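Computed from the coordinates by the stated procedures, all read-outs in this text should not be read as laboratory data. Because the structure is a prediction, the values reported are computed rather than measured. Cβ atoms are built from the backbone, for glycine too; each structure is taken alone.
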Structure P
Amino acid sequence: MNITDITLEHRLKIGKSSITVKDANTGKTKGIIINCRTKENRTCRDNLDLHSKLRKLGLTEFTNAVSSANFVLKDGELYYLYNVKTRRFIEEYGDKYVLENEQNRVNKMEKIARALRNNGISVIEYLPA
């Protein structure tokens, strides 16, 4: 399975050097994406490159808000894994159970994802396993 094949019909379990993709309905493994560099196995150089790339793209306002854990390096390409669980909850329950700070956080994450997409970084929306 390729990392770009991930859709919201899948659930992800992010490991040290792989991403397990599970079917949302059955919970069975659909595929494993191997040789990924996640937060656990990225080198210091990778992290410096990541932050310098964000700086060059003019996304310095997001460097503190964007957790470097959400970035994955696969075959030299940079991907941003965007967990949409909170957004889904807000869409489902609306204002009934949602606090204002949660809504603000989701709006900020949407803005970050949009800015990353506009600057050529692949954003993959997912739900955790």
Structure Q
Amino acid sequence: MLTCEEIKPGIIAYFGHQKLNSDERIAKPTSLVPRDGPYICFAIAGRDSGWTALTTQNKEMRLFLRFDWREGGMGQWTTDPMSLASGGNTYVGPNEAFVEAAFGVDKADSKTRGKLNAEGMAQVVSEVRLQKGRFPS
């Protein structure tokens, strides 16, 4: 289960899309993610964080998350090809809102949580900027 203390750039968490898309505390993209699934935290500012969805549907235009960038984790994170769904579709809000959106969906804990290393995070942040995603301030 995700905790506020775990939230740092590079961590992976699973969110329930209904909670995420209906929470008024969270600034959402114009194109909402229509499914529960994995997200990566790409930035923090104080008690706010920014997240963007991951997908196993890899396309040429998407940033592929190389296996050598990945650390820890379980399930799909360790076995499946994954990409950023869209660096422009970001969710930004208070950490507590993301913890609530993860409740009942995210099965990882601090020992099993996946993470992207510094090299991979530099690419993710660059992609979010390139696609004009929202950052926490």
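For the read-out relative contact order in percent (Cα under 8 Å, 6 or more apart), a value of 36 was computed from one structure; give its label from P, Q. Derived from the structure labelled Q.
Here helix-only ellipticity at 222 nm (-39500 (n - 2.57) for each DSSP H run of 4 or more, over all residues; to 500) was calculated and came to -10000; which of the structures P, Q was it taken from? Only one of P, Q returns -10000 for helix-only ellipticity at 222 nm (-39500 (n - 2.57) for each DSSP H run of 4 or more, over all residues; to 500), namely P.
Largest in distance in nm of label points 7 Å out along Cα→Cβ at positions 104 and 120 among the labelled structures P, Q is structure P. Ranked by volume of the Cα convex hull per residue in Å³, structures P, Q are topped by P, which has the highest value.
Assuming 16.2 is mean count of other Cβ atoms within 10 Å over residues 80-87 as calculated from a single structure, say which of P, Q it is.
So the calculation was done on P.
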